[in-house]
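> Take a look at these structures.
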Structure 1
Amino acid sequence: MSAQSSPSVGGRQIIWRNVITVLSAAILISAEVFGAAFAGGWALGILFDLNEITSHIMQGVFFLIGLYVMYIFMRHAQTVEPFTRRR
């Protein structure tokens, strides 16, 4: 057993280096995506002179779009940096 991987069920090994790399990138990108979602909803609310409730709704919609972006990122990141490999 190496320091970069550990045994797992079904004859597959977890590649911890790849897991940590992808999770670190996901934390960085999610901070940017969700920060932009909240700031974008707030800015558009001011720009179009919307009330507070509508601004919060826009932030929620942008947040949901951000969740979708993070889902797509994680799927593509796992194809580039696979989390497991066969023994």
Structure 2
Amino acid sequence: MPVTVVRENGRVVLPVAIRKKLGLKSGDVLNVKSDNGRIVLEPRGKNDQSWYWTARWQKKVKAAFKDVEEGKVSKAYDNLEEALKALKGRT
């Protein structure tokens, strides 16, 4: 079984054999969780949207829907210039 060492600031280097087996490259994102005293790292797929279902993000989504219901949002703009002009006109 390959081993690694926890270094300064919690840095861990994944063994080459594991990276190759999973096709991991520099910059790939991993989900990290603890499970019964174990650390579990799982590659996050390119289309993984698990972040959307976190309590933190769901709180933001609910707040956004509330703002829409209360009319606290502006209209949709056809282009960036139009949107920026409207923002600059606000006080």
Structure 3
Amino acid sequence: MIEASRSASRTKASYFRALYSRVARRRGPNKAAVAVAHSMLFTIWHLLRDGSLYEDLGVDYFQRRHDPLVEAKRLARRIEALGFTVNLEEAA
């Protein structure tokens, strides 16, 4: 499974590549490979249990999960903590 996860993490524009990159940045490449293998096993189990087809979530899955308004408020609080005044206006 580790070999399969390393191979899947090199596939362009896939969820497993995004997951590998995200985990490897924080935990290192070996733990990222194990995390991808775990995610692959979990996906395989669900596919076999439900009899459904695999649909890749995409390389931008983690970016799509975040609400831009919540992210803007979080960043505004960080900037205000540094002593600056922030005025948020939505772009036209």
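Read-outs throughout are calculated quantities, based only on the coordinates presented, and are distinct from any laboratory measurement. In this text, all values refer to a predicted model and were calculated from it rather than measured experimentally.
> Using the calculated result 62, 31, 27 for Cα extents along the principal axes in Å, pick out the matching structure from 1, 2, 3.
2
> If helix-only ellipticity at 222 nm (-39500 (n - 2.57) for each DSSP H run of 4 or more, over all residues; to 500) computes to -25500, which of 1, 2, 3 did it come from?
Comparing all candidates, it corresponds to 1.
> Comparing 1, 2, 3, where is relative contact order in percent (Cα under 8 Å, 6 or more apart) highest?
1
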